[in-house]
Structure I
Amino acid sequence: MPILYISRKAHFNAAHQLWIPELSEEENFEMFGKCANPNFHGHNFDLYVAVKGSPDPKTGLVMDLKILKKIINEQVVDQLDHQNLNKDVPWLSGIMPSIENIAVAMWQRIAPHLPENVTLHKITLWETQNNFVEYYGE
């Protein structure tokens with residue numbers, strides 16, 4: 001059976017601040033620039049979730065994309081959309097909400113909910129038109 005990769009895109013809006021409390025304001029702005037804004041800043045995030053598996057001989061599907069959409073929404077998007085990632089999301093509590101850390105946390109939330117014959121392959125999280133992260137679960 002061939003292994004195929006299918007993806008689902010989701011979108012959400014959220015605010016965050018990149019800030020290390022042990023550093024001075026000057027050091028934080030030196031390191032993070034505008035992302036250290038004390039009043040936070042927002043992004044229109046695009047999330048791509050890629051899964052892999054063999055198509056079911058009967059349906060021809062690796063996975064029903066409606067089910068993947070439901071998992072992504074319930075485990076990630078509904079909890080992040082229009083939230084402050086530093087303050088409002090319990091599963092991001094205590095970590096710097098960089099796109100790198102957010103992608104890893106998303107993986108941990110999505111992977112356990114996939115059907116038995118499907119594996120999470122990649123999380124791609126776009127923060128801006130120019131900045132994105134890809135995570136393969138490694």
Structure II
Amino acid sequence: MMFYLPIIIMILGTTSYHIGQKSIPSQVSPVLSLAVNYITALIATLLLLPLYPLRATGSGSLRSVNWASYFVGVSIVGVELAVLLAYRTGWKISLVSVIGNTASALLLVFIGLIFFHEQLSGKNAVGIVMCLAGLALITKP
């Protein structure tokens with residue numbers, strides 16, 4: 001069960017995320033909405049700290065944080081703003097995640113090959129072709 005727990009949390013979190021984003025009233029400023037999101041996320045994260053204790057003292061742990069944590073933070077803002085704006089311009093909740101995640105996954109295939117020296121199997125290549133075909137089908141009007 002512990003092996004699948006992260007995936008279950010991801011599925012429930014992503015689903016809740018899209019329901020929440022789609023339900024934000026259009027009269028609320030997107031940037032104010034993001035600020036409320038992050039205040040809430042900060043509180044929730046601080047509440048989780050006892051479950052994942054720091055391995056070093058507080059300042060020692062902070063010194064071990066590298067550029068990637070800041071990069072993820074900026075990336076999250078980009079994703080959240082993009083999804084909120086997509087819903088506000090009329091995108092369907094049933095398509096935003098599928099299109100965005102599939103396109104991102106395809107981009108990550110090339111990033112994995114070039115920068116992380118990952119390898120693809122024949123089965124992976126077939127899956128990539130299927131993702132491309134699915135993306136083409138789902139985005140056709």
Structure III
Amino acid sequence: MTLPFKLSKATVQFAVRYTITGLAVTAVYVGLYFLLRNLLTLSPAFASGISMTSAVVFQYVMHSVFTFQRKWADGGQLVKFVVSIFISVIVADIFVARLGVALNVPEPLRLLAVVVTLPIVNFLFFTFWVYAAKRD
């Protein structure tokens with residue numbers, strides 16, 4: 001089977017870095033949530049809030065330094081990242097809580113829509129806006 005396009009080594013390496021970061025961010029969220037809920041017996045909302053905030057900070061540093069190989073201490077980039085995360089939360093809310101419920105879509109399918117959609121939405125925002133190469 002041949003692809004209709006050529007994958008460069010750099011593109012494959014980038015895809016691997018993006019995937020590793022995504023899996024690591026998920027592990028940070030799930031692991032921290034589990035520890036906060038079970039060891040400290042925090043409420044689900046509080047544990048989720050702390051876990052999500054920690055995972056987003058970790059995500060910013062990982063995508064900056066590892067995935068996109070940019071400086072992490074860049075104020076303009078950080079603002080764009082926060083805006084993109086905010087938009088991602090809105091997208092997730094639309095799929096899971098609003099549109100899915102209105103259309104009577106079962107919850108597992110709504111969650112699947114988020115799991116599939118958010119990495120794509122984030123990839124587009126991060127690649128073409130947040131971490132886009134600066135032009136002279």
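When FRET efficiency 1/(1 + (r/R0)^6) of positions 14 and 46 (r between Cβ atoms, R0 = 25 Å, to 0.05) is computed across structures I, II, III, the figure 1.00 traces back to I. Source structure of the calculated read-out (helix-only ellipticity at 222 nm (-39500 (n - 2.57) for each DSSP H run of 4 or more, over all residues; to 500), -6000) within I, II, III: I.
For distance in nm of label points 7 Å out along Cα→Cβ at positions 54 and 126, the calculated result is 3.4, so let me know which of I, II, III that is. The read-out comes from structure I.
No lab work stands behind these numbers, since they all come straight from the coordinates. Bear in mind that the values here come from a model prediction, so they are computed numbers and not experimental data. Cβ atoms are built from the backbone, for glycine too; each structure is taken alone.
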